[in-house]
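Visitor: Given below, in the form of structure tokens, are the structures.
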Structure I
């Protein structure tokens with residue numbers, strides 16, 4: 001559930017699963033207090049900050065300084081956040097960095113970046129010394145509403161020259177998630193729009209699946225209407241709209257994950273597999289090369305959210321062809 005508040009107020013979404021209970025904080029200026037917030041749920045002596053090397057220095061410095069102010073012996077390592085670098089080699093280098101800074105099981109990994117950084121850092125935390133805590137600090141809209149919540153961590157494999165996504169991983173719930181919407185100012189407009197595709201996906205799921213609706217939050221068909229109406233404000237980076245968008249989407253994902261944490265529900269129930277809506281087609285088109293937008297501009301490689309958007313369209317068309325949806329609903 002979310003806490004009430006006015007425009008740009010902080011929202012707190014509680015996630016409660018068998019694998020761990022934690023809060024997702026959504027608001028502005030959260031990174032500057034990350035160290036103190038981390039101290040409210042953990043008691044580490046050391047922290048390793050794993051960040052996207054492409055992030056503006058102001059963002060990484062804000063997080064690093066907050067850890068130091070909280071009395072943590074903090075080290076940092078940067079990653080090249082691409083699907084090609086979401087690999088076993090990168091995982092190995094990260095594990096070696098964790099050992100080099102003498103992280104113990106009582107210490108913490110802080111992931112600062114998008115979904116690639118969160119996935120690799122989360123998986124490293126899951127396997128290092130058989131599990132250390134991870135705090136997720138997503139800096140992209142897609143990571144805030146999707147990858148940082150739910151505990152899925154993984155790296156890719158390359159098999160016979162083909163990239164196989166998320167083939168090696170673990171379920172490892174974070175100890176805390178901090179979504180500082182001010183970091184979204186660093187995103188190119190294309191990245192922000194890619195994140196909106198996941199928001200539309202969540203709204204579609206909530207509109208058709210009553211048990212996936214978040215209690216206490218605008219959900220069901222109303223969430224889809226609200227999301228579409230909020231897009232101009234979101235693209236303008238209005239903080240109140242960003243906070244509401246992220247919190248409502250996190251609440252929907254939390255509702256699904258709480259009922260089927262490890263994606264074990266039967267097919268006729270749906271469960272967490274519902275969150276894969278559009279992804280069957282998305283994974284097919286995401287690695288394609290030579291794609292172009294209608295205006296002739298190069299589109300490859302597609303961002304994950306862009307592939308999901310195309311996947312949602314393809315899934316709708318497929319459902320119509322199979323007689324599962326009316327044309328008016330596609």
Structure II
């Protein structure tokens with residue numbers, strides 16, 4: 001196969017299991033469906049959208065829509081992602097390891113975190129974050145970080161908001177700015193739907209998951225051994241290098257400029273990291289947080305909010321998250337690397 005991306009979505013098995021999607025209406029450029037996904041009829045996937053079911057299943061009902069750079073994923077052997085009928089997810093939205101009822105609207109840049117239950121007819125407004133194990137009650141509008149009920153849904157509001165999101169023009173992904181200068185270990189995984197521009201160096205068992213965009217500009221991007229950049233994350237070096245130490249994790253749909261990330265750091269999904277930010281070792285940045293240019297995140301703390309501030313000291317439970325994620329992702333990406341390599345070997 002000379003061009004893995006010629007006919008979207010890009011598909012890979014996980015442990016030999018391929019997605020089931022019998023009546024896919026549309027798949028945008030560089031979208032991907034991975035592993036144990038069951039997708040109902042008449043689904044539409046925006047450009048760079050990602051449905052990934054490795055450590056658990058993703059099951060989605062009829063008439064699903066997910067906008068550009070949207071992500072659906074699971075929690076390994078803990079929570080599936082279960083989505084009802086007629087659900088609309090806006091651009092850059094994240095539906096993670098949760099249950100979403102029918103006729104829901106998840107607006108652009110919103111995040112639903114692990115173990116949450118979103119009942120039927122809910123609207124989650126743009127940029128909101130439903131914290132882990134939240135319950136969003138039926139026929140209500142939720143907003144904020146954390147997401148809180150605002151008011152009941154008005155008659156016809158679900159249809160209007162869903163139509164607006166579905167009518168947004170689809171992104172045409174740009175090619176990489178310049179050919180990458182790669183210095184990577186053979187065990188490094190770079191997903192076929194991701195792009196890398198400029199100088200990129202990566203240690204053993206590091207990984208760049210699906211639909212990511214990495215641009216080193218005139219500088220460089222460096223990943224330490226075992227470090228992991230998850231789906232739909234964007235890194236742009238504007239005035240310096242991006243350096244990520246060994247054994248660190250960046251979650252889904254994170255936007256980062258050049259910064260320094262220490263060992264044992266976990267950058268939560270949907271967050272924004274400004275140029276010059278320094279993550280000292282042993283830091284957790286909460287989902288949806290934003291740092292300020294040049295901000296130093298002191299070791300030993302959970303940081304969150306906008307701008308990011310100290311929330312609580314790290315403890316054994318929080319510290320255990322990062323090595324657990326790293327071990328899980330080393331297993332995932334070894335499987336993906338083998339499958340993707342096998343696809344590349346198939347003649348056109």
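Rule-based calculations on the coordinates, nothing more; no lab input. As the structure is a computational prediction, the values presented were derived from the model and not from experiment. Cβ atoms are built from the backbone, for glycine too; each structure is taken alone.
Visitor: In terms of relative contact order in percent (Cα under 8 Å, 6 or more apart), which of structures I, II is highest? Can you show the working numbers first?
Guide: Working: I: 17; II: 10.
If we compare relative contact order in percent (Cα under 8 Å, 6 or more apart) over I, II, the biggest value is for I.
Visitor: Suppose mean count of other Cβ atoms within 10 Å over residues 51-58 works out to 23.5; of I, II, which structure was it derived from? Please report the intermediate quantities before stating the final value.
Guide: Numbers: I: 15.2; II: 23.5.
It traces back to II.
Visitor: With helix-only ellipticity at 222 nm (-39500 (n - 2.57) for each DSSP H run of 4 or more, over all residues; to 500) derived from the coordinates and found to be -4000, which of I, II does the value describe?
Guide: On the way: I: -12500; II: -4000.
Derived from the structure labelled II.
Visitor: Can you tell which of I, II yields 2.5 when distance in nm of label points 7 Å out along Cα→Cβ at positions 83 and 171 is derived from it? If you can, show how the numbers build up before the last one.
Guide: Values: I: 2.5; II: 1.6.
Comparing all candidates, it corresponds to I.
Visitor: Could I ask something else about it? Comparing distance in nm of label points 7 Å out along Cα→Cβ at positions 43 and 283 across I, II, which is largest?
Guide: Values: I: 4.2; II: 3.7.
Of structures I, II, the maximum of distance in nm of label points 7 Å out along Cα→Cβ at positions 43 and 283 occurs in I.
Visitor: If you don't mind, there's one more thing I want to ask. With mean count of other Cβ atoms within 10 Å over residues 35-42 derived from the coordinates and found to be 16.4, which of I, II does the value describe?
Guide: Working: I: 16.4; II: 20.1.
Among I, II, the structure yielding 16.4 for mean count of other Cβ atoms within 10 Å over residues 35-42 is I.
Visitor: Right, here's the next one. Given 26.6 as the derived value for mean count of other Cβ atoms within 10 Å over residues 227-234, which of the supplied structures I, II does it correspond to? Let's see the in-between values first.
Guide: Values: I: 15.6; II: 26.6.
The read-out was computed on structure II.
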